[in-house]
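**Q** Next come the structures, one after another.
Readers should treat all values here as calculations from the given coordinates under stated rules, not as data from a laboratory. Predicted, not measured: the structure shown is a model, and the values here were computed from it. Cβ atoms are built from the backbone, for glycine too; each structure is taken alone.
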Structure I
Amino acid sequence: MNQNASDRCRLYLITPPRLDPALFAEVLARTLDSGDVACVQLRLKGENGAVSEEAAIREASERLGAIVQGRDVAFILNDHPDLAAELGFDGVHVGQEDAPYAAARAAVGADAIVGVTCHDSRHLAMTAGEKGADYVAFGAFYDTDTKEAKARAGLEILEWWSEIATVPAVAIGGITVGNCEPLIRAGADFLAVSSGVWNYPEGPEAAVRAFNEVMERVKAEGG
């Protein structure tokens, strides 16, 4: 998971919180084939926000892993560093209430991706970067119905981070084709998007194309 040769912002897809792996596999394949995507995070949640049972994660991984990795896209598991390592994910994303960075890194190894949620906190981001996180995630930037946001971040944290750090920044939270441009211009290296793709009126394939069009335009304009 890195920025491509054009050195522009890229798309970081997050799966719907509930899905049928067999049915979702075809949708995911078509979506990834429609435009540039850097990463897919498998994030399965139960009806009450609890993490899905291990069996569900295993089934989804088995169905979706080859689709993602076969297209040279990083496959990341939300939380569960041990499962991420066992099932062959490219890395893991951990929140502040999940496994500590050190434990996640020990589980997945030095060559895997470990991303860390930092909400709207400069201190958390600095700490994660100093420890070796491969990216820091800021947000939520906008209202989201995918999960209950623990913090609201502003554009200034992306501007600040892009000036002082080399660790990539992921922007997350309610991001859509219509509201993503300010985040890109503020310095986001990746946009983490779930419903903004899967619930896009013209379909997820059109959403990926639309996001990439905005990213290309901002890059061309020097933003």
Structure II
Amino acid sequence: MRFSFFSLFYESPFKKLKEHADKVKECAWMFKRAVECYVALDYEEFDKLTEDVAKLESQADWLKRNLRNHLPRGLLMPVDKFVLVDCLREQDHVLDSVEAALYWLSFKPEGGIAEELTDDFLHLVDAVIPCIEKLPDMAEQAMVYFKNSTEKNRDKLKSTIRDIHQAEKEADHLEYELKKQAFVVMKDPVGLFHFVRLVEVIGDIADDAQNASDRMRTMIAR
């Protein structure tokens, strides 16, 4: 038998998970725009957006701590609270990886991205955005499902989880192809190392979102 969160304590932790996911989603536009500025050699705007992402990460950290510190103790929950915290942690890693990617870009401000790789690089950035944007939907659908445990709500949540997995799969393929292409195009070893590591960190964004969806899948498993 599943119990409604609302019958056990005042506020569902999935509401706070959704608030945290909303903060993570806010970074999607900032990340995409910051990368575009870097490619266009607009480093002033790039630096400003990087600072904005860092502020957003601090706000998300506060929400993360607030959720963890206010989980009910000694009360029955319909999910393992440790799996819920793992889901939150992986969701928070998404924003960490966005911040890491922008910081890594800033370590090599001169030269932007090799012209031959620019289009595919921006394509990779576009590919990880849906992974980020689906997280609030997943959290909201989980809140509804654990309040009203209907098969329809469960199927809707599972569909969102599959969407995140599919987006991660596409990003993973682009990451592989882009790294392979970089070894053909780039001759400077320092530039090659910087670019390959950059692509890997951007790929981590999609991986982290998928990891969060995997924890959610565990919570709804029967």
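**Q** Suppose relative contact order in percent (Cα under 8 Å, 6 or more apart) works out to 31; of I, II, which structure was it derived from?
**A** Derived from the structure labelled II.
**Q** Next up: To which of I, II does the computed value 0.50 (FRET efficiency 1/(1 + (r/R0)^6) of positions 27 and 139 (r between Cβ atoms, R0 = 25 Å, to 0.05)) belong?
**A** I
**Q** Still on this structure: helix-only ellipticity at 222 nm (-39500 (n - 2.57) for each DSSP H run of 4 or more, over all residues; to 500) was computed and gave -11500; which structure, I, II, did it come from?
**A** Going label by label, the one that fits is I.
**Q** If Rg and Dmax of the Cα atoms in Å is calculated from each of I, II, which structure is the one that comes out at 16.1, 47?
**A** For Rg and Dmax of the Cα atoms in Å, the value 16.1, 47 is produced by structure I.
**Q** For which of the structures I, II does the calculation of mean count of other Cβ atoms within 10 Å over residues 91-98 return 24.2?
**A** II
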